[in-house]
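In what follows, structures are represented as structure tokens.
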Structure P
Amino acid sequence: MSAERQRVETKLRSAFGMKRIPFSKDLEPDELFVTEFFTQSLDRLRYLVDRRGIGAVFGAPGTGKSTMLRAFLGGLGKAA
């Protein structure tokens with residue numbers, strides 16, 4: 001990591017009281033900011049899996065498609 005990037009991350013963490021930068025792909029599912037739409041999306045994916053259906057996920061870049069899919073896949077083994 002470059003020295004400049006480290007300085008920027010240190011400033012961000014300090015300014016907002018964060019322990020680490022929350023904008024990375026290594027966030028655990030329980031660390032995500034969960035909205036009603038996010039929960040509904042996970043429910044819809046669960047519906048497809050339960051019925052052995054086929055689906056597609058569409059959205060503009062940066063809207064959380066990959067994050068939602070990672071959270072869903074991470075919860076597959078935990079589902080009751």
Structure Q
Amino acid sequence: MVAAGILHVSDRFTAANNTTVVPAYTRFDMSGSYGLASQRLRIGLAVQNVTNTRYATSGSGGVLYAGSPRRTIVQLSTLF
């Protein structure tokens with residue numbers, strides 16, 4: 001199984017007086033998994049922010065808070 005997603009967030013204000021703007025960003029995520037041992041085991045890989053885009057998620061006044069850099073997650077699951 002393979003999956004992909006696009007997250008786009010437009011410009012937004014960080015203060016009530018609308019003077020500071022957090023810029024828009026687009027982030028790409030992907031994941032995939034593969035069944036092992038007669039489908040009782042499944043190994044998966046997920047990558048968030050595939051292109052390692054630098055972005056701000058929010059802010060407070062003139063301070064912006066950075067979004068997460070590229071993150072890779074490996075998962076192994078089983079059925080009982």
Structure R
Amino acid sequence: MPPKLYEVKVQGHLEKHRIQTMEQLSVHYNPNGQTVLLGPIADQAALYGLLNRLRDSGIPLVSVNTVEVDTVEGNR
């Protein structure tokens with residue numbers, strides 16, 4: 001089964017050194033002060049690992065959503 005695409009929104013704009021640990025995720029900064037991480041996450045363990053790293057860094061989580069591939073391709 002291929003990895004699911006996830007959109008993870010966090011409050012604040014992440015610094016470059018934090019983003020380097022999220023190599024497969026694209027990073028977008030919203031004008032509202034949120035950072036959006038988008039990309040494939042292999043499984044639930046990998047998702048929880050990412051969420052734990054964000055929590056341990058004190059980064060407030062806004063939302064986590066699965067994304068349909070058609071939705072991502074339509075937004076390009």
If semi-axes √(5λ) of the Cα gyration tensor in Å is computed and equals 19, 16, 11, the structure in P, Q, R: R
Value -16000, calculated as helix-only ellipticity at 222 nm (-39500 (n - 2.57) for each DSSP H run of 4 or more, over all residues; to 500), assigned to which of P, Q, R: P
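Bear in mind that the values in this text are calculations on the coordinates, not laboratory data. None of these values were measured; they are calculated from a predicted model.
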